[in-house]
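Trainee: Multiple structures are listed underneath, in structure tokens.
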Structure 1
Amino acid sequence: MPRHRLIYLALILLSATLVACGSTQPPTPGNAPAGAKKFRIGMSQANNAEPWRIAMNDQIAAAAAQHPEFEVTFTDAKQNNAQQVTDVEQFISSGVDLLIISPNEATPLTNVVAKAYDKGIPVIVLDRKVNGDKYTMWIGADNKLIGRKAGEYVATWCKAQNHAPCSVIELRGLEGSTPALERGDGFREGIATNPDVKIVASQNADWVYEKAVPLAEAMLKANAAVDVIYGHNDPMGEAAITAAKNVARDLGKTLVLGIDALPTPDGGIQSVLKNRLNVTYVYPTGGTQAIEWAAKILETKTTPPKEVVLETEEITSANATAIYQKYGGK
């Protein structure tokens, strides 16, 4: 056979071999290898208006990117219980393999979460809770403990400053959400160690900076002496600072506390470093942990613990720089 015919046949055989074997290159990041089982995950978020919840979504997306077999769909209920019920109903009807939900409020979301669970869909409840036990697992921090730590700090500070009475105004989270209830109850337990500490005004600002500003203005105007401002999250603590400027109130001797401590340029840790908030508490989003547990549940059929409690840390000017670096702040 002529030499050029032999070369031609060899090329054909080589091409056929490559097609049969497939590409030797690794799969493109974010794409599962051909033939690999894929899993659809629905993430029902309560409200994307809060920076902390945006951080939660970002952490879920980043963790899921390490699992090319995962496809995550996010919804935003915009702090509307009925919308979140609809979002979850749609996830159920579309046949997701796993549901992650951070409920807007506990009671209105309990039944639809139970419905998903009863249909055999694993449900990871993130941050806020629902009633009952019809869910696979809950991941979050101990809000009552965080509130109690904040209250104990206030009780000690008021005594050290010789404030008797020591007047506190409180900007609470969304009524009916478990973190708001627990952060409020825990705070009251903490300040009980100092009978001179008195909450003189308390309002629900729904976790939102824009709602907290006018409420804080009204409370500051109504109370000539305010020694402590307790925000159930950092944005509401920041709102109180803005409100004080708007009503020409000097907060130089006022203790301002928040919760969340995001390691972002506009987060609570930087606020402490810039001498705006005096104290804040790390409140992990649990986004990374949710995806880690989703992988165990879906891929290895692991039975998870009913609860995973995430740790908190108290942040003051003394440790803010170290904590910022610890959590990857830039």
Structure 2
Amino acid sequence: MKKWMVLFLALAMVSAASFAMAADKKIIWKSSGHGPASDPSQIFHDEVCKAITKATAGRLTIKPFVGGSIVPAYKEVDAINSNVLQMAYSCPMYNLDKWPAAGLISSRPDALAGEVLRTWFDYAGGADLMNKMMTGYNVITMPGALSPLPDEVFFHSKVKITKVSDLKGLRARCMGDGGEVMKKMGASVVIINGGDIYEAMQRGVIDAFEYSTLASNWNMHFNEVAKYVILSPSRAPSDPQVFFFNKTSWEKLPEDIKVIVQEVVSSYTQKQHEYLIAESIKALDKFKAAGCEVYRLPKEVDDAVEKAADEFYMAKSKKEKPIFAEIYNSMKNFGKAYNAMK
């Protein structure tokens, strides 16, 4: 055999061995949810990490962490930007310090509801607009990464709210743009981590709070600290949570693993939405059986909340960077187009 052939075969064998070693090399990511261990969103986050690890046979191993265990709760996206985390499941509104427009893709008044929001995000440019909003940061998201979640409970409260004036002076835990709208309506808004709400109600720091769906809130034992469960989609017709990724880490993934991650994430975000609808139906009866008074917010208050939200977003669209109005108008126009089919 000629020397050049021997050399060629040797190089081919080395290349094949190198490829096999690369294929076997494990990529390890760290990912965090944003809530306590009992929160369904945290549970689904952990399941996503396990499912991706299993589906890739460990080639991409994602280690799940509970909210607040690696970085302070609600700072998950900052940790992704600095590559402390490579993935996280969080609420966009926790990033208002960086992107005022993040509050639009969050639990907020005058938002798109449920599956309409997910459809906008996946098929009408929502994910692209969110990535445009995050330009300059080493953070991305993608279609399928948003779980809309059912509409939030308007308030769990120690005080019965039947008219607009009942909101004036109410010490309420509210987050994001919804909190700003409540301020406009006279509430005294307090920002408290989800895991600290129960104790804050016990100690009398707050009189009322928004958090999540009936199902999530039942698991948090909120029936023990608030007599009234006030229902209305006006403050938050959906409670979107989104998977975020470190852009550099994502781009380094082999193409087949990217496909697996996208498919698993999309599957579980949809599953979580459906699961919480089913569980919230059960939780409604549980709250009633526990002695809570469950009632629908009067239309007078609903209308006032929607009016205050319209004024807030119109004013903000004029003063913020153009991406704010771009996202707001895209969502609003999609909602009008959807309603035109009814």
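No value in this document is a laboratory result; all are computed from the given coordinates. Predicted model, so just to flag it, every value in this text is computed and none were measured. Cβ atoms are built from the backbone, for glycine too; each structure is taken alone.
Trainee: Given that log10 I(q)/I(0) by the Debye sum over Cα atoms at q = 0.16, 0.18 Å⁻¹, for residues 198-293 alone, derived from a single structure, equals -0.79, -0.89, which label among 1, 2 identifies that structure?
Mentor: Of the options listed, only 2 reproduces it.
Trainee: Ok, one more. Any idea which of 1, 2 comes out highest on mean count of other Cβ atoms within 10 Å over residues 86-93?
Mentor: Ranking 1, 2 on mean count of other Cβ atoms within 10 Å over residues 86-93, first place is 2.
Trainee: 1, 2: which one has log10 I(q)/I(0) by the Debye sum over Cα atoms at q = 0.31, 0.32, 0.33 Å⁻¹, for residues 190-237 alone, as calculated, at -1.22, -1.25, -1.29?
Mentor: Corresponding structure: 1.
Trainee: Then there is this: State the single structure among 1, 2 that was used to calculate Cα extents along the principal axes in Å, giving 94, 43, 37.
Mentor: Source structure for this number: 2.
Trainee: One of 1, 2 was used to compute relative contact order in percent (Cα under 8 Å, 6 or more apart), and the answer was 22. Which one was it?
Mentor: Here the read-out was taken from 2.
Trainee: I have 1.9 for distance in nm of label points 7 Å out along Cα→Cβ at positions 62 and 126, calculated from one of the structures 1, 2. Which structure is it?
Mentor: 2
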